[in-house]
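Following are the structures in question.
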Structure I
Amino acid sequence: MNSKERMIIMVLSMLPLIMVVGNSIFIPILPNIEHALMLHPTETGWIITAFAVPAAVTIPLIGYLSDLYGRKKLILISLAIICIGNVISIIAAVIPPFPSSYLLLLVGRAIQGFGAGGTAPLAMTMVGDLFREKKRSVALGAIEVSNGVGKMMSPFLGILAVMIIWYSSFFLYFLMALVAFLTMFFFIKFDKRAPYTSFHDYRKTIQYAFKRQYYWLIPVFFTGGVVLFILFGLLFYLSYEAERIYGIIGWSKGVLFFIPFGLLTIASYVSGKFIGGNDEHIPRVMFVSLLLLFLSVIIGMIDHNFYVLMFVISAFSIGAGLLLPVCNLFVTSSVSKSERGMVVSIYSMVRFLGVALGPLIYSYWMMYEWDMFLRSTLLLMGMTALLYTGWVMKEKRMGALGSI
């Protein structure tokens, strides 16, 4: 791989980093934002949701639009939108803390979300356009590493920002998007448009895939969304517990959030490596991951102190990290190559909606901790039942096809 190709990979690797940081950087500092703007915890939860919902909605559309207008052009527009959203958020932060400033902050976050939805998905698409065979695998690996690094460094970036002043996080996010915009503009010369496909055909392709594989795709989609919903809900809960109950602030809080994000990233890597191309390993990974998920939330109902809380969130992060790559594999292997991009984009949307709704719903649930963990357990039970039912139906259909 030559120096030009390495530069392209470096530039594209910035895009998933920007998407991840756009949410994760703010989770550790939500209590600071609440205090500065005189908000209720429920209102603070909307700061995460206002970003994640527009991002989720954008993800399925951005692939289609990039086919029409070009990948590079859409990425540059997306990064410019993120910069505009950060400027609006900064303005909202510096004006007096009235209801209008909070609403303006949510508008800025929503605009950031619309822009972020056009970053990471198009980075992977451009890797497919620019690289072949082994080089493509290397480039996709770099993209995934960037995603993991973004998760792990975000808490420290948030703590670093709040040590100056809480809204310097928006200055930092603006700077990251601006650097990505400039490097993308100057170093990526290639831009590709796919053959024209009408939106009607795009929609029909998705409908056909779901009509054929609904019994399996719906449980897998639901699983990905639920796992991230609970994980980010618990992280939202941890942000408040750490600061208000246990007095953990500053760099110590950054380390606190580094643990679950780091475990999530490592578990995802181990899961992918262990499965490899051997489908026989999948049931083992699923069993261990579901065991950890259930164990964590059940222990959360039984006892409550700082060490138990860290065990609960750490165990849940490992379980999520093991299970999510399995879900990714199920989705990509259940549809044809022509359907894959569209179906994966819908799956990504569902996952991001889980990220969006978790903090918001848990801002209500965390008022009664035992009930919060009970509801999480019941949600996991429903998810597991649906996933098992889909698995049985899939095996029956495969058996029926094999006997023909």
Structure II
Amino acid sequence: MNYERSITLIMDGNFRRTVSGISSPHMGYSRFGARFADCFDKVLIVARSFPADEAIGEPVTGERVSFADLGSNRGALALVLSLPRLVVALYRQIASPAILVIRFPGNIASLAMLLCLITGKRFSAEVVADPADYFSASASTHPLRRLAGLIHCWATRTAARCAVTARYVTTAYLQRAYPGRHADVMFGLSDVYLQDTLYQASRLMRTDDGRLTVINTAMMHNHSKGHLVLLQAMAALRERGVAIHLTLVGDGTLRARLEAETRRLKLEDAVHFAGLMDAEQVVEHVARHDLFVLPSFQEGMPRAMLEAMAAGTPVVASNVGGIPEVLMEDSMVEPGDSEALVARIEALANDRTLLAERSRVHRQAAEAFSFSALQVRHRAYCAALVEAHRNA
């Protein structure tokens, strides 16, 4: 492989595997792989994929981008049983590329880093979330969460410290928690994909029936996204007489429990589970709603939140991760504080002028994350990767 023209990216991810290939709602070719293909001749994504009946989103592969499938193990037991196969597969993938990038946190990422440390393979790290938040008591009920949190925090911290370069999706938050070796090899750069045209588009017309229409888009694999807090807030708002409707976009193992909680709270007529959608459909749905709410216990720099802001849909979110780097205090709440969430939402439901002003302010704040603005910085980051690995 040409030293400057090949890159391998190893990560944990929820890629979908169908008879037509590998797809993703949010990490398809144009949104992820193509950004590296703009700078490298060969791009290889190494990750797990999970069998699905239909492809949602776009194909992950494309011109100069290929995918190496690590299988579909999920959970601690499956990881242990798959270890011999994963070690062999990862060793083969880390041996050859000139530039190796590992995205943290995650089981696959941690295992790949250990192999690099054992073999002396140089690698770069990308930190997209804080495992300390992900495995907190509020975000996870798994019996092994404390152990898993310790392991993943250690792995992410070690990776950032040992990596040739370290990139973060935040401006400062993740950098403070997981600093690299030197400031000159640390990069703060989101990989969100927000088309420039999204900022110019007018708000899509909604059906004005007097209700505040709220939307949340997040996977439902664990409690880290705060779905239960949002449902509790919805019930409280209904009790206060606020006319409101919530759409939940996403799917996962907790969906059945969330649907049961919706029935228990007697919110069936006020909450709609929309399921999975591809990225373009999600943006269109978000733009048709009055308010985007993200009561997460853990985030890096949430793509879904930035998409909503760029589309002109104002946001209320938890003050976790990199969110305070983008939102003002009046648009945030403490994670898990359903009473504060109710107050924020109710204030906007009762003041449409304030809602419109938040739309303008939030859209302006998201301009720094437009594709054209970020791609200039991404090219500079890729050039720095090449230079740093050449000199490592």
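FYI, it's all coordinate maths here, none of it is from the lab. Since the model is a prediction, treat every value here as computed from it, not as a measurement. Cβ atoms are built from the backbone, for glycine too; each structure is taken alone.
Looking across I, II, the calculation of mean count of other Cβ atoms within 10 Å over residues 12-19 that yields 25.0 traces back to I.
For which of the structures I, II does the calculation of distance in nm of label points 7 Å out along Cα→Cβ at positions 188 and 308 return 4.8?
Values: I: 4.8; II: 2.3.
Only one of I, II returns 4.8 for distance in nm of label points 7 Å out along Cα→Cβ at positions 188 and 308, namely I.
Here FRET efficiency 1/(1 + (r/R0)^6) of positions 84 and 172 (r between Cβ atoms, R0 = 35 Å, to 0.05) has been calculated and equals 0.30, so which of I, II was it run on? Going through each structure in turn, the value belongs to II.
Can you spot which of I, II the value 36, 23, 20 was calculated from, given it is semi-axes √(5λ) of the Cα gyration tensor in Å? Let's see the in-between values first.
Working: I: 32, 29, 19; II: 36, 23, 20.
For semi-axes √(5λ) of the Cα gyration tensor in Å, the value 36, 23, 20 is produced by structure II.
Looking at structures I, II, which one was Rg and Dmax of the Cα atoms in Å, for residues 220-347 alone calculated from, given that it came out as 13.7, 36? Structure II accounts for this read-out.
Hey, helix-only ellipticity at 222 nm (-39500 (n - 2.57) for each DSSP H run of 4 or more, over all residues; to 500) derived from one of I, II reads -12000; which structure? Mind showing how you got there, number by number?
Values: I: -30000; II: -12000.
Corresponding structure: II.
Computed over structures I, II, distance in nm of label points 7 Å out along Cα→Cβ at positions 28 and 284 reaches its largest value in I. Taking relative contact order in percent (Cα under 8 Å, 6 or more apart) as the criterion, the top structure among I, II is I, with the largest value.
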